[in-house]
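Just so you know, all these numbers are worked out from the coordinates, no wet-lab data involved. What you are looking at is a predicted structure, and each value in this text was computed from that prediction instead of being measured. Cβ atoms are built from the backbone, for glycine too; each structure is taken alone.
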Structure 1
Amino acid sequence: MKRAGLISLVLCLTGASYAQGWEGIPGASASGMGIVGTALQNTWAASVNPAALSGIDNYSIGVYYTDRFRVSDLSTKNVSAVLPVGRGAFGASFSYFGQAMYNEQRYSVAYGLPLYQQIHAGVSLDYCSLNQGGGYGSASAVTFGIGLQCLLNQNLVLGVNAFNPLRVTFGSETSAQIPAVFSAGLMGMITNSLRCGFEIQQDWDTSPKLKTGFEYDIQKWMFIRGGVAINPGIWSAGAGFLWKEMCLDISSSWHPQLGVSSAVSMCYSF
């Protein structure tokens with residue numbers, strides 16, 4: 001039970017919803033930008049903002065891994081995929097946070113499509129589970145997410161997403177609950193090589209989290225990133241590399257009390 005206690009302590013110090021496997025933005029590209037991702041369009045859209053799926057034209061699959069504060073028991077693993085079909089695209093995602101004695105899992109299936117001109121919408125169906133060793137049992141529930149993206153002009157995208165808006169719970173089986181999370185963000189091209197983003201995230205039971213970040217194209221095949229999040233206060237940096245249809249992203253973040261976390265992700269588009 002020492003491991004479960006460690007996980008509980010870290011979740012309390014960092015803000016529970018920020019660390020849980022039921023939500024969050026997979027992909028080291030967003031991690032390197034202060035975890036700004038609601039207005040992005042990429043492989044991880046199924047669990048981030050399903051509306052972004054409608055802007056993706058290629059099939060893609062990605063894998064992601066992060067170890068929070070260099071503790072393997074606090075690691076998150078994710079596999080995501082995008083399948084364009086007709087006017088829109090389907091997405092799928094699986095996330096696993098924790099280890100055998102305590103873990104949180106989320107299975108997501110999503111669909112996004114254009115609604116009107118530059119407005120896109122999407123919805124996800126999510127199965128969330130909690131598994132605890134030592135006789136503490138497990139619990140599961142089904143919830144959903146809805147999202148919108150709007151191209152305000154050629155260089156500016158607005159993204160809005162709500163995960164678990166009806167506050168579906170595990171009931172009386174456990175004190176842990178699935179967070180209800182509302183996010184809104186902007187992503188804009190400042191120059192041909194620089195884009196910046198800002199996002200606000202509101203969990204139902206906590207104060208808002210503010211996040212901002214940037215990405216700069218050094219070359220067509222190389223990117224550098226940086227960002228900061230407030231509540232909790234976390235600084236982040238990262239880099240991305242393109243090679244044909246492959247994309248490799250790495251990032252690192254720093255929490256003033258708990259230390260360094262690192263992340264890596266790889267995507268393949270075809």
Structure 2
Amino acid sequence: MLLLDLTPLIFVICLSSLLLAGVIKGALGMGLPLFAVPVLVTVFDLPTAVALMMIPILASNLIQAWEGKNKQISISSFKRFFPLIITLIPFTVFTAQFISKIDIKLGSLFMGIIVIVFSLSNLIDKNFTIQPKIELIASPFIGIVAGILGGISSLIGPLIAMYLIALKLEKDFFVITIAIIFLCFSITFYITLTIYGVMNFNNITGSILATIPVMFGVIIGNKIRSKVNQKKFKVFLIFFLIIIGINLIRKGLF
């Protein structure tokens with residue numbers, strides 16, 4: 001089993017990173033692979049690191065998608081963002097076949113700049129807001145763009161987060177919504193990886209083990225979010241996006 005074959009020190013480092021990634025996911029609704037994969041790739045190759053996150057990502061998003069006391073919130077969210085999901089899935093499948101053929105450095109640089117500009121504009125109260133009548137047009141378009149980005153890089157978090165922030169969603173509705181979108185994307189993405197032969201028995205068993213610290217972290221993160229008001233939640237989320245943006249620019253330049 002991949003994780004159990006590691007030295008004790010490396011095993012503890014991986015375990016700690018997975019736990020912290022889970023805390024971030026629980027508190028903000030995103031950031032699990034963005035935090036965990038860069039640590040895991042120092043030990044494993046990139047396809048293995050991505051494969052190890054399969055079950056933690058599916059499990060955490062499934063739980064957050066249904067975490068509301070009133071399950072009607074989850075159903076309402078799915079119905080509202082169905083136009084985004086229905087375009088996200090086919091474009092993910094279509095572009096995933098080019099994952100090994102496309103240099104995504106330019107895309108990372110471009111996305112990083114957009115994320116930082118958007119985040120800073122929100123911090124200085126020059127908020128970009130999407131009106132309800134525009135949402136009907138914007139959601140399918142965002143789904144297409146996210147599907148293209150996700151298929152070639154698995155990177156949809158920053159784009160989806162920016163879109164939901166612009167819609168002014170309440171923090172718990174934000175987390176439930178982004179979990180539903182991530183869940184639909186992840187199922188599509190990992191089925192595609194399985195078809196392409198990236199997933200194997202060792203990766204699956206390792207992914208099951210990785211789920212344990214991640215879910216403990218998600219539980220802790222959920223408790224943290226419950227104690228944070230809407231304004232602080234938005235500030236934390238924006239600062240996290242800025243960190244992601246800086247890292248994307250780094251990937252694009254180096």
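Can you say which of 1, 2 returns 20 when relative contact order in percent (Cα under 8 Å, 6 or more apart) is computed? Considering all the candidates, the number was obtained from 1.
In this comparison of 1, 2, the computed figure -26000 for helix-only ellipticity at 222 nm (-39500 (n - 2.57) for each DSSP H run of 4 or more, over all residues; to 500) is attributed to 2.
If FRET efficiency 1/(1 + (r/R0)^6) of positions 71 and 215 (r between Cβ atoms, R0 = 30 Å, to 0.05) is calculated from each of 1, 2, which structure is the one that comes out at 0.90?
On the way: 1: 0.60; 2: 0.90.
Label of the source structure: 2.
Using Cα extents along the principal axes in Å as the calculated read-out, with 53, 37, 34 as its value, let me know the right label among 1, 2. It must be structure 1, since only it matches.
Which structure, out of 1, 2, was distance in nm of label points 7 Å out along Cα→Cβ at positions 79 and 223 calculated from, if the result is 2.4? The partial results should precede the final answer.
On the way: 1: 2.4; 2: 3.5.
It must be structure 1, since only it matches.
Using the calculated result 5.6 for distance in nm of label points 7 Å out along Cα→Cβ at positions 119 and 135, pick out the matching structure from 1, 2. List each step's numbers first, then the result.
Numbers: 1: 5.6; 2: 2.5.
Comparing all candidates, it corresponds to 1.
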